[in-house]
Structure P
């Protein structure tokens, strides 16, 4: 049984992430265009939202926002203060979901007048329904409201709750930034493919399909990634040669260092927006 959505839903910002959520909910039949209101200052994006979804898109918020049961914040973090200031009079009674990086629940509560805040850290595969979003809820958010947030984000992929807001910095470093790490590896594999005589397109297809298949196997298997790696790595074989070369170059250490650097930067950005 589908969890009932909290409606009407107002989206502040109508870009890619908001469109992914709206489109998925409309296609599933869980939401009707009449139950959605989007505040989007850019005319081309407003026109696209109207054309794609047949919903109401406003240049600026007005008293209709007071009817929203859920407000989804999907603006660029640096624009949040400017976007929120004229809306506070209408949105204090709503549940709030943020998909903005770096804006803390304390900042969201001050700007909206609501203590019912959920922060989400999604990633770009959400645009095709294959993402994962880390979630943190303030104490005033009920279990039913958590379930409603999960239902709203279901079209974008998986969700994972964390108990501490600070853990969202780790989520940002792992899954939020993670697709870029993956694509960097694919770029390197493609370059190696060309060096070995394959075309760049052949390298792209082989690299992406291999990585996607390995990820699917890892998700489906009860075995750890270490065990799955060891099963492919016969001593003296081709995979062993590759892994040994990576370890000699410190690739595993570099990856850990990179993820921790991303976490530190996420912490710094959060402080900037407070």
Structure Q
């Protein structure tokens, strides 16, 4: 039942400390944290707040592995580097600007185990938008009845429009509708940013992030491409309620001219 939490980070000491604090409050018993840093100066995990949370995690029995991954060879290579270090049954790719509420990992693990699909995720919510309700963006919402089926969701299709479900605070507003249900609710997604748990074997069988060699160093959407490949072979689901909160810091990925799925065929 082991889980590896894989965190790629770069130039984000404050955000990484908050991300680690969310992990330190999880009730799931069996997870390891692996951080790969690509900062130009001091590693993000060298800040006193981040180090304090590393000590808390280790004190609670969760191994924490901290390392550099330089020189930078792109976001996909960074994720590939982390995946290569893992031998766990499941891997949770967690961005370095996401706080997880207590119980989030337990829900994700319960969902992927019961559903038997390739990936599940918590869409990150931006709580500064909590009063900005967008019912028209929630129209693509559709729940899975039973195990998620493999889907080839491509840009330009009707299914791709599900991306609006994850705008602003939409995940919070969707969560309100399922709050009284006895457990998590799976729903259909285009892709999920920031907090995705994979069956590691399924991700590896779908190619992982090996496509990094086909991409220029400056790219984005590498997570989307990997999810598209896993969903097409093994199925995918978003999980409500979401337990992932976006810290809403400025992005460190400023060059978004190259989408990975425009270069590599899903």
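Each reported figure results from applying straightforward, stated rules to the coordinates on display, with no laboratory input. Just so you know, these numbers come straight off a predicted model, no measurement behind them. Cβ atoms are built from the backbone, for glycine too; each structure is taken alone.
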Identify which of structures P, Q gives the largest calculated value of Cα Rg over 2.2 N^0.38 Å, for residues 131-186 alone. P
For which of the structures P, Q does the calculation of helix-only ellipticity at 222 nm (-39500 (n - 2.57) for each DSSP H run of 4 or more, over all residues; to 500) return -8000? Q
For structures P, Q, calculate distance in nm of label points 7 Å out along Cα→Cβ at positions 219 and 235 and state which one comes out highest. P
Value 18.5, calculated as Kirkwood radius over Cα pairs in Å from one of P, Q, is from structure Q
Could you figure out which one of P, Q the value 17.4 for mean count of other Cβ atoms within 10 Å over residues 35-42 was computed from? Q
Taking distance in nm of label points 7 Å out along Cα→Cβ at positions 11 and 99 as the quantity of interest, name the structure among P, Q where it is greatest. Q
Origin of the value 25, where relative contact order in percent (Cα under 8 Å, 6 or more apart) was derived from one of P, Q: Q
